[in-house]
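Multiple structures follow.
Each value in this text was obtained by applying a stated rule to the coordinates, not by laboratory testing. Note that this is a predicted model, so its numbers are computed, not measured. Cβ atoms are built from the backbone, for glycine too; each structure is taken alone.
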Structure 1
Amino acid sequence: MSTLLNATFSEPAPSPALLLLGQGKDLASERGVECAGALPAASDPDLVERARAARAALGDRAFILGHHYQRDEVIDFADVTGDSFKLAREAAARPDAEFIIFCGVHFMAESADILTSDDQQVILPDLAAGCSMADMAAIDQVEECWEVLQDAGVADQTLPVTYMNSTAAIKAFTGRHAGTVCTSSNAEVALRWAFDQVGGVDGTGKVLFMPDQHLGRNTALLKLGMSPEDCVVYDPRKPGGGLTTQQLSDARMILWRGHCSVHGRFSEKNVTDIRAAVPGVNVLVHPECKNEVVVAADLVGSTEFIIKTLDAAEPGSSWAIGTELNLVRRVAAAHPDKNVHYLDSTVCFCSTMNRIDLPHLVWTMESLVAGRVVNPIVVDADDAHWARVALDQMLALPGL
């Protein structure tokens, strides 16, 4: 029988870094904006029926995307589920859908807007659904970083690679500087391509990897054969990123000081504890985890990899999974013949992803039925062009 070890399902308090809902707004960031107006009550006993009625009324005019980390109540109404890149591609593959309702976070909806036609409208049910990782790399900070690299004399031998979990502005910066976007599934391929543009993995060229330092470091050390000494961390809150000219000159991977607030919680002790509690357990973690966690685990891979691995696992096998809890619970429910445990000892939902709930989805759909488009996501035209350049470069990489 599937179990979730030591998990008590009370939602964590929002991160202090996030704007309080309904109090202030920051339209240029992932931190969210003022909350939408009157939503249906979460306790409304007719809420599910209202959702079904609105969905039926919209018909083929709307296409609903649900990220793996969404609540079950939202996933129940998704036409397609997947990770951020898969969902953006699915949106682009539905040119006849007038509305793309993206049940994810802001950067994902931006990518969908970039990849869909001008005749389609991408909608985020709650504009407060941002991403703390994406918010750790603001465009002015990245442009300042590039000036630091120029002053150090290394910019001309550095190529930017940005993770899909970044704002459209950061993707556009990457496109303007001939770089590429990557996902957790193809980070190795993207980095090998990037290094080939600057002299090869064994050369002297560099990659500026944003915004998740852990995915960049794990890929460099475990897939490209680099050493910890090849990696430096650029801290945008320190003068010069906290790095000397010599450090920048010697580095191969310049890692942005960013991380996922969910995956960054997992520790090596979590792995040690679960192995002691569950003999023979297979530890499977996401590559956004810290390097010591990835090294201690048995397997590492994207959300899609995690799902496929559990699908193929032997009945009766035991698994401890280090990723967002909504996904772990869904995988556990899908495999009652396997012992599925949550790696952390405390609950670890993605608090911003969970801002999208059934009341917001119902409000969005009912508004569309009434002829009102709420929360449209529209990327600046110039940013959209250059972000598309970076995304197209990713799409041209082998394996996608």
Structure 2
Amino acid sequence: MPHPYVPYVLLSAAVSLDGYLDDTGPDRLLLSSPADFDRVDEVRASVDAILIGAGTIRADNPRLLVNSPQRRAGRVAAGKPEYPLKVTVTASGDLDPTANFWHTGGDKLVYTTDKGAERARELGLAADVVALGPDLDWRVLLEHLHAVRGVDRLMVEGGGTIHTQLLQQGLADELHLVLSPLFVGDDKAPRLFGPGTYQPGRLRLVETRPIEDVVLMRYEPTAPGTGDLPSAADHHWLALACDLAADCPPSETAFSVGAVVVADDGTELSRGHSREAGDPVVHAEEAALAKIDPQDPRLPTATVYTSLEPCTHRASRPKPCAQLILDAGVRRVVTAWREPDTFVEGADGSGALAARGVTVVVLPEYEERAKAPNSHLTG
């Protein structure tokens, strides 16, 4: 089934060399350099909303502003509000109405529980209050932010509990981590990430950059989701499959499709695209799976990403791609586009796989990207 869209989620934090967000003193520990604070200001100006937890409001009393007048003017010139939407999350609704958060910048939004909403509304905060139900649910929160408030890019600035939950649930698309050259050494001080079960595998290092005496490291998660709930990495891998479709030699008799096979720890096992290596009839999933040893123990827990749902009928080879996926033992497929009736009437590769127990996730936000190299076929 299609899943609602969620924003691109960027986690931003600075830590000491021993992994702390702050010390236990009364004043906030400044971990970043002046130049890095300016970089953070630039990132804030680029997003639609900034989110922090209620605990961070209590501990740091931040304003969360875009400080540069030029950047604010650029937002206005682009048709955006002068400041990004400011969002906080609280289970209890116990918030300080005198905090800077409420009295600076633009619009504010509080996500809370049903019980917390009663408390938050009693405080008369200058903010919209949204109750998510008896408990906080990050996926519901993100879906609401996108669908109701139009947030496409969300910057999360803490605290550590929120960063931990978003990473553990596979909802963070990117991590901006700044390493500061000092030690805290106090086991009572807050750490960036807490204990629990994280997605497996190594994150992908996108960038390292020295900024005065600190170092910025940008990472992206790589591990596929589990079951029918998409992870942030599912979006990355499906986008890659769509890019591979654009590499296909054009054809008047077959679609251009890209495919990637990824192990559950985020290791790319193979990739392929239609008509690869001069073979006029090879399909993307077929090309990708042919590069993997059929006995590879990672296949049963791998995910196949394909820009078009796997075929169930073909004349050029004995087995359609849906059957090749079943034979390989893969139990999860993520796709962007359901096959139209252009060549096969009533094609339903997703349904055929699901009927055999394979989890099929459709991310319709990539459909137009998957269709683009096939526009000469679909009109």
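Quick one: helix-only ellipticity at 222 nm (-39500 (n - 2.57) for each DSSP H run of 4 or more, over all residues; to 500) came out at -7500 when computed from one of 1, 2, so which one is it? Walk me through the numbers on the way to the answer.
Numbers: 1: -10500; 2: -7500.
Here the read-out was taken from 2.
If Rg/Rh (Cα atoms, Kirkwood Rh), for residues 38-133 alone is calculated from each of 1, 2, which structure is the one that comes out at 1.00? Could you put the intermediate results ahead of the total?
On the way: 1: 0.96; 2: 1.00.
Clearly, the read-out refers to 2.
Matching task: 15 is the computed value of relative contact order in percent (Cα under 8 Å, 6 or more apart). Pick the structure from 1, 2. Walk me through the intermediate numbers first.
Working: 1: 24; 2: 15.
Value 15 for relative contact order in percent (Cα under 8 Å, 6 or more apart) corresponds to 2 out of 1, 2.
A value of 11.0, 31 was derived for Rg and Dmax of the Cα atoms in Å, for residues 214-261 alone; which structure in 1, 2 was it taken from? List each step's numbers first, then the result.
Details: 1: 11.0, 31; 2: 15.1, 55.
Working through the options, I get structure 1.
With FRET efficiency 1/(1 + (r/R0)^6) of positions 94 and 158 (r between Cβ atoms, R0 = 35 Å, to 0.05) as the yardstick, tell me which of 1, 2 scores highest. Don't jump to the answer; show the numbers that get you there.
Values: 1: 0.40; 2: 1.00.
Once FRET efficiency 1/(1 + (r/R0)^6) of positions 94 and 158 (r between Cβ atoms, R0 = 35 Å, to 0.05) is tallied for 1, 2, the winner is 2.
Where does the value 2.5 come from, among 1, 2, when distance in nm of label points 7 Å out along Cα→Cβ at positions 246 and 270 is the thing being computed?
Numbers: 1: 3.8; 2: 2.5.
Structure of origin is 2.
Can you tell which of 1, 2 yields 71, 41, 40 when Cα extents along the principal axes in Å is derived from it?
Working: 1: 64, 54, 39; 2: 71, 41, 40.
For Cα extents along the principal axes in Å, the value 71, 41, 40 is produced by structure 2.
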